[in-house]
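See the structures that follow.
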Structure P
Amino acid sequence: MRSQVNPEFENWNQDDAAIAGAYGSQDPEVVGVELSAAAQAAAASFDALGNGDWQRTGRRTNGSVFTMETLGQYFVHDLTHHLHDVRG
């Protein structure tokens, strides 16, 4: 979204991704390392945004429009939501 004007992204289904990626059979230690690396990369990407970048838009093939700001908000919400799931 930083390098293109209003790019389109395929609609992503988290349930299909979990099945296709066999999430339930992955090694938790490996996943933990991968999640940590992905979180650091995501944080660095958001940290690199300039003031004019936060309102840049993207859209899904289903028509949903979002900005870098709302993508970041969703990202934080999802982390909080799934942390709650893991804790039961």
Structure Q
Amino acid sequence: MRLKGRATVRKEALTLDDLAMVLSHYNTSQDHDDLLFVSMLLTGFFALMRLGELTFPDDKSIHNWRKVTQRKSVIVSDDAYKFHLPAHKAD
């Protein structure tokens, strides 16, 4: 394996310019899905969150309600928002 190993190929990381491009594209949209996408993208980027921490699976057999952020934990102010992210067993 080591003799014929391959270099790791990864996607490029998002940059602030990429985020600005997404914001300029969706800035006039009133569609709920578009606004949700932008908010999840920005939250995940600036809070260094993983996709699994921002979404909930469609497959009911793997639902875990202990990992879901509850609405009552969300605090919104004029310049910020915060919420309680439940701990993972590996943390």
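Throughout, read-outs are computed from the coordinates displayed, never taken from laboratory work. Only a predicted model underlies this, so the values are computations on that prediction, with no experimental measurement involved. Cβ atoms are built from the backbone, for glycine too; each structure is taken alone.
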Candidates P, Q; mean projected area of the Cα convex hull in nm² computed = 10.1; producing structure is Q
Can you rank P, Q by distance in nm of label points 7 Å out along Cα→Cβ at positions 38 and 70 and just name the one with the largest value? Q
With helix-only ellipticity at 222 nm (-39500 (n - 2.57) for each DSSP H run of 4 or more, over all residues; to 500) computed for every candidate in P, Q, -17500 is reproduced by structure P
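Between P, Q, which one scores greatest on distance in nm of label points 7 Å out along Cα→Cβ at positions 14 and 78?
The structure with the largest value is Q.
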So relative contact order in percent (Cα under 8 Å, 6 or more apart), computed for just one structure, reads 39; which one of P, Q is that? P
